[in-house]
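Trainee: Presented below are the structures under discussion, each in the form of structure tokens.
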Structure 1
Amino acid sequence: MQNISSRALGGGVMALVAVMADAPAFADVVSPTVVATPATTDASAAQRMTAKDQAPPSAAAPIADGYPTEALGEGVTAGGYNQSRWAEDWTRYRHPKKRDDFLDRLKFIPFDADGDIYLTLSGELRLRVNQTTNPNLRETEAQRQDINRIVGGADLHLGKHVRVFGELAHGGLGGVNLGTPAATLKNDLVVQQSFVDVTGTVADVDVGVRYGRQTFADGPNLMVVPRDNNTIFFVYNGVRAWARSNKVRADIFDYYTTRLGVQGTGDDISDKGRRFSGVSTGIVLPKDWFGGSKIYVDPFVWRLRNDAAVWGRTTAREVRNFYGLHVWGDAGPVNLDWTVNYQGGDYNGRPIEAWLLLMAQTYRLGKDRAAPRIGVHVDYASGGGSYDGGKLRTSLAPFGNNIYYSYQLFATPTNLIAVAPNYTFTALGKLRISAEYQFSWRDTVRDAVYRANGSAFAGTQNVTSRKIADTARLQVVYPITPRLSITGRYEHLSAGPALTRAGYASSDFLAGWISFRF
């Protein structure tokens, strides 16, 4: 794996062993400094990867001199593996001599002599343990989560232009002090993805359309990702279409989110109360700019309708529009990931006027791609209006990486100012270590402190202190093979007066997991 930017840092003996385990994987890519590595993605992974880290071996159906595959808005690919398994390309195994074992054979199963009709099978097993003290930031018994994820997928290519993809997932959960588990964490069986897409080439432009249940990651990582930290991915139902030349692309989508049940595959339905649609575009800047670079500029315009949005003491219909610009990539030793986003719209008859500014950058301390990196991310998320009426100034990252600011899910880019210096280096050949210290404040004391799920910490809107917390975190990732990896994470959240004066406490988080995928 190559550069990893600052966007990505994400009982007893069992907990300790677990801490040494879970494959990096591509994580939803982020969380200040801790990294997400190749071979097993965990959305909770903490570190954002650079364009080169994300580059897949090739797109599913690329055209000659097509748009760079790492910038197609299909998530991170590293070591051949992607969080969205349909984004992987295993056609190299068309040649038997390139297959090393039985699992390689499962990546390309031909049904005709030319190999134009073929099946790719995929699977994942992740065993994970989380230990959280003072869950919900209340002084109480620690929570231990023993989690397993089992996923199986099939990608059937019916010639060069049609493909059908399906994926089943299981989420198991045990432990101590679990409360009521979310359906994204404990679920016997889910049709996680199921879609058909049709692709082709028109006048040297790669075009396509995809319909069905699918992951979506075409935008800034802090705003839209499948949330691999969950056991079951966050997926959408609807249509996505695209047109891509070698320097410019545009993707149009219209989705409903998925409401998960826990009784099997028949109760996972489209949530008609939340509709997400828009356009994500991309432009490749000339490589000779900035003394040699690989930079992408991605403007986007989105719309989110939520019929049951909660702000303050009100639950009402919200229509929020996102107008943004995402600039990211490498310029020599510098990796950057910047987003500027203005949000407008209407909430229960009140105008929305909010801003989200996300600035992450690292500097490579050496010429080698594995050289240490020092970086900082500085983020601003506006707040205000939830409790006092008037304009609603609370910013929102609709479906972003929910562990970027807190592994315990105690923070989100709403009414937040965060500054986090970080350092990433490699030891013992492949051991990737990332450390970060994050300072967090509120944008305004007239609004609450918010959790990753968007809900407010009750009572914090009545506290006049601005300081939310200081957060120290460490992640260690060891990729044993491209298929197998181990991850350990630790975080200490030292609650500031904005939390403690409302009755909340500090918390420690320890996690480990092992991931295997083929």
Structure 2
Amino acid sequence: MLKRKLGMTALALVAAAAMAGCSGGNGNGSSSGNGGDSSPSGSAPSSPASASASGSSELKPVELTWYYPLNQLQPDQQKVEDAVNKIVKEKLNATVKLKPVVFGDYVQKMNTVLAASEKFDIMWTGYLIKPEELVRKGALMPLDDLINQYAPDLKADMPQYMWDGLTVDGKIYGIANQQINGTRYGFIIQKRFADKYQLDTSSIKKLEDLEPFLEKLKQGEPDIIPFNGFVNTALRDETYWGLPGLDDHFYVKIGDPTYKLYRYPEEELNLYRLMSKWYKAGYIYKDAATAKMNDYVAKGQIAVDFNNVLKPGVEAEVKAKNGGNDVIVVPISDWFTNGYSATTNQSISRTSPNPERAMMLLNLVNTDPELYNLLCNGLEGEHYEKKPEGYIVPAADTKYRPNVDWVFGNVFNSYLKEGQPQNVWEETKKINETAELNPVGGFHFNSEPVVTEIANLNAVWGEYKKGIQTGTLDFDKTWPSLYEKLKEAGEDKYVAEVTKQFEEFLKSKGLKQ
């Protein structure tokens, strides 16, 4: 079993994003839902925070703009936005223009928005578009003073290690969307196939153990894709920790007091070789490198998927996206964490015309369950129904079902979904408190000295990455030429800079003399 893993390197990260597999953080989940009603100690009566407590009568009206990603755009988006603005208008004398963007287009869209110096207020930041990199580009506003003055409830609710994870050069640049803050690798398998082929889940300790089951699926289920393929990498033994926030190819060996860095270790390359083998065997869809796999998932055509956040209650969440088919979870690791790696957050743009009100809105979204669940689930009675048992069920013909609660804010304020255990949030918090901690999870890399090299390396990887990670490119034939192109793109200079900064980090933390 995997007991210790690389940091944010994860199998099927894009697919896990669609499944909300992204790790977040801890929280007490005891929000009173008073929104921005609590003002900081000593605030003047005329301050925006205190004005919101008196019905927002002393606040001037403003319009805020909020960009965030979704799996797909929602037909009733405007209807939900109108309902959101009834609450925001009453409590903050503001309105918010919601600007959802499809996940696959989000990075390009936001790069365009930022390059044009567009005036907007809030943007989702995380594993797709990292806050630290945006800070280096001057795109984000430091939030320390705004948090202290306009979001005291939120500040108190979030543990310090999460604020530390969003701190760059001593300043905070994001509000974490609190949720599961641990990682546990494993498989999500459709129950109907596990039952039909009598899968012994206790026998699955590593990826290769799945091969007999995948072969049965290939022979017996011609209309089913046995395995979804990888979109990112993970080491599967107990050898390494990874450095989070980089390009997912730096590791240190567990227990090594020198913290020597390893780049592309053989264990990682062997994973690519395994994917090549599975692709040739017909376990992975022939167009895996280019296909929109979510379309196949929605039709229930993916038998086995790899997931990096097998959180409590994930079965119910995945069932809703998997053609309504029941699934089982087969973990092959214990829980581990990097602390907080800025995976899903909200940040305020440097160009925001109203940063104070933007912070008040973020405080409200994270402390008012009504507003938060409106964003997540839409209108009660129209988009979903509340059951006496305490969970919600989406309407059969709903026109608003983003199914990405982790994009909007603190999931500990989420209504339970059908199939989620009543204690899901308590169990999630327990995981956050007990997951094994990566000793180098707090490393933050300043990319400025090698920004050109990183761009060149990303361009090279962009050409090959999905192909080798889904097996559609033969790894042993591809790797020599790929590595040569990486060297030409600035690999050595990049590695030298990461090594230099990592050594400085180790000394600053007392991990190395």
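Where a number appears in this text, it was derived from the coordinates with a stated rule and is not lab data. None of the values given here were measured: they were computed from a predicted structure. Cβ atoms are built from the backbone, for glycine too; each structure is taken alone.
Trainee: Have a look at 1, 2 and say which one yields 22.9 for Kirkwood radius over Cα pairs in Å, as calculated.
Mentor: Of the options listed, only 1 reproduces it.
Trainee: If helix-only ellipticity at 222 nm (-39500 (n - 2.57) for each DSSP H run of 4 or more, over all residues; to 500) comes out at -500 when worked out from the coordinates, which of 1, 2 was used?
Mentor: Derived from the structure labelled 1.
Trainee: Sticking with this structure for a sec: If you rank structures 1, 2 by mean count of other Cβ atoms within 10 Å over residues 133-140, which sits at the top with the largest value?
Mentor: 2
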